[in-house]
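Quick heads-up: structures coming right below.
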Structure 1
């Protein structure tokens with residue numbers, strides 16, 4: 001049975017903004033990104049056995065657009081650039097707040113990368129980007145949740161200094 005793991009990282013210095021060759025980050029740009037995000041989520045978690053049901057636009061609105069902390073600049077989409085081919089969205093992450101919208105804990109929310117694009121640094125790029133945004137907002141700690149069955153994700157988070165939350 002999969003267990004939900006809660007992890008946190010204390011930020012002791014401002015992370016340097018990261019770049020990754022061939023990958024461009026952009027923010028949520030409106031209605032057209034909803035279907036893009038839903039397709040990305042479906043494909044990124046297609047092989048997972050826990051915690052993922054099919055979603056539609058109403059689910060996206062409930063999860064993001066109707067939240068008091070939601071702002072388009074808190075969601076990033078990674079576009080892979082290729083020669084002679086239009087950029088393709090290959091990952092996404094959102095910086096959410098738990099608790100009061102202004103003072104709530106900064107939380108990594110829905111980090112998704114397509115399987116064919118994993119282990120290329122996109123997850124690290126997303127986390128560094130969120131950590132920089134958290135630092136710039138004056139906060140010095142960030143949280144996330146993952147499933148114990150999602151071993152690759154857990155290992156990524158640990159390699160970047162995230163540690164289990166003390167119960």
Structure 2
């Protein structure tokens with residue numbers, strides 16, 4: 001229909017109508033592209049908001065994991081302290097030996113730290129999410145990722161230490 005109207009205007013040499021039809025088509029196409037861009041921006045903002053929610057959930061889960069590890073390690077450390085105290089007493093009775101053995105059992109292994117990092121990784125690597133972050137937010141996320149990576153390396157190193165030189169092989173404890 002638009003093409004018929006345009007060809008009729010050209011045939012009649014109604015140049016104002018031709019320019020007006022052309023302008024209407026160009027404006028319509030431009031508006032279509034603009035609406036599509038707005039929808040994409042809105043979708044990207046919604047995706048970013050969902051990614052932030054996942055990051056908050058992940059951070060809370062990691063804090064809960066670390067709290068549990070802290071509690072377990074605190075209890076283990078108390079057992080080791082009681083074992084050392086019993087060892088220093090130099091008394092040879094079943095109760096003291098039991099405390100020493102319990103303390104030794106606690107130092108023969110480590111608590112593994114497995115933290116969730118997928119949401120943080122998404123926030124620091126996704127071009128769509130990076131485009132929506134201001135430089136300060138981007139720096140905070142990058143620093144958090146760096147710190148978690150360092151924690152992972154240190155945790156893996158600490159976890160392997162008891163298996164390199166077992167406490168039972170120490171001649172003093174033997």
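Bear in mind these aren't lab numbers, they're just calculated from the coordinates by the rules spelled out. Note that the structure is a prediction, hence the values are computed from the model and not measured. Cβ atoms are built from the backbone, for glycine too; each structure is taken alone.
Here are some notes:
- Relative contact order in percent (Cα under 8 Å, 6 or more apart) from the coordinates reads 36; which among 1, 2: 1
- Structure with the greatest value (metric Cα Rg over 2.2 N^0.38 Å, set 1, 2): 2
- Of the structures 1, 2, the one that 1.00 was derived from, the read-out being FRET efficiency 1/(1 + (r/R0)^6) of positions 37 and 69 (r between Cβ atoms, R0 = 35 Å, to 0.05): 1
- Parent structure of the calculated result -7500, given that helix-only ellipticity at 222 nm (-39500 (n - 2.57) for each DSSP H run of 4 or more, over all residues; to 500) is the read-out and 1, 2 the choices: 1
- When FRET efficiency 1/(1 + (r/R0)^6) of positions 53 and 157 (r between Cβ atoms, R0 = 35 Å, to 0.05) is computed for each of 1, 2, the largest belongs to: 1
- If you line up 1, 2 by distance in nm of label points 7 Å out along Cα→Cβ at positions 61 and 125, the top spot, with the largest value, goes to 1.
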